[in-house]
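Chemist: Structures incoming, each one as structure tokens.
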Structure P
Amino acid sequence: MYKNIFQQAWVTTDLDRAVEVFREEQGIGSIAVFKDFGLPVADSEPLVIDVGLCYVGDLQFEIIQPVSGPADLYRRHLPDSGDFALKYHHMCSVLDSAEEYGRVLEDYRRRGVTIEVEGGFGDGGRFFYADTRDAVDHYQEYVLLDEATNEFMASLPRN
């Protein structure tokens, strides 16, 4: 279900190099970089990533380098060779309420779609990744944003 798409995301083996690719080859001037960014995950240790974030118009760009925790959903798109890679990974939709979040999550589960990771952030924010690769060749992430996360997002660079 595509709704309120606000983010496109890529995974990489080298965040600093990937940020340079977006700056030099794609003309994105300003990208905020956060190292060891942790997200609580249900039934697991925290998901830790290095991440670059910015907006291009109203669309958020996210570049993720997996660090630790349940990061296989990112790592499986990257080569084992250690060579530099930058690969498209997911789009993210914002849901409007806890009820809608629950309905969308349950719909995926009812249809047998694998939920790769489910977690939370801030004061009531939540996220999950549905494995929609067979249908559309990428993951679909859904988020329910809390006020603190909205404030954080508003502080990101705009290009």
Structure Q
Amino acid sequence: MIDREITHAQNSYPASIIIKLNNLEESKLIAKLYDASQAGVKVQLIVRSICRLIPGVKGMSENITIKRIVDRYLEHGRVFIFDNNGKPEVYMGSADWMNRNVYHRIEVCFPVYDEQIKAEITDIINLQLADNVQAVMLNNHIENVPVKTTKPTIRSQYEVYQYLSKKA
């Protein structure tokens, strides 16, 4: 799916990837995300903990941003959203992109087909991408940098709770 997004970008079609994980360390998948960035794919990552990918390096990862959110609740969601030339595909899974998970365990990743559920997952991920209270950005030195914005404050865990409460 990353290769498909690369092909879309090379053909001037919409191409983006959003991934939410707790840990990102597996070198082949990191290299593939670098390839995507170099092809012009916009890659937005939410990585809570370990992250070996270096974002924002000209010519290597300038199209990659990484946000880290640590708040009251420990989150374990793994979400993968591929633009797919304007026909978004959403996947969820059980594993982080770590060597032990990729090479030494049996993990599950599955597509989300229901349009309403896809929309809800996308809404929740967009709230997390908009977080400017508990979130930090990783810079090209893998340092946590506070999110600077003049926009209204968004604390994603609170906003997700409000969003889901309204749906209940």
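Chemist: Using distance in nm of label points 7 Å out along Cα→Cβ at positions 13 and 85, single out the structure from P, Q with the greatest value.
Modeler: When distance in nm of label points 7 Å out along Cα→Cβ at positions 13 and 85 is calculated for P, Q, structure P comes out on top.
Chemist: Between structures P, Q, where is FRET efficiency 1/(1 + (r/R0)^6) of positions 29 and 109 (r between Cβ atoms, R0 = 41 Å, to 0.05) highest?
Modeler: Largest calculated value belongs to Q.
Chemist: Quick check on the output: -7000 is helix-only ellipticity at 222 nm (-39500 (n - 2.57) for each DSSP H run of 4 or more, over all residues; to 500), derived from one of P, Q. Which one produced it?
Modeler: Derived from the structure labelled P.
Chemist: OK, next. Suppose you compute relative contact order in percent (Cα under 8 Å, 6 or more apart) for every structure in P, Q: which one lands on 21?
Modeler: Q
Chemist: Next question, about the same structure. Taking mean count of other Cβ atoms within 10 Å over residues 5-12 as the criterion, which structure among P, Q has the greatest value?
Modeler: The structure with the largest value is P.
Every read-out reported here was derived from the displayed coordinates using simple, explicitly stated rules and does not represent laboratory data. Keep in mind that what you see is a predicted model, and the values were worked out from it rather than measured. Cβ atoms are built from the backbone, for glycine too; each structure is taken alone.
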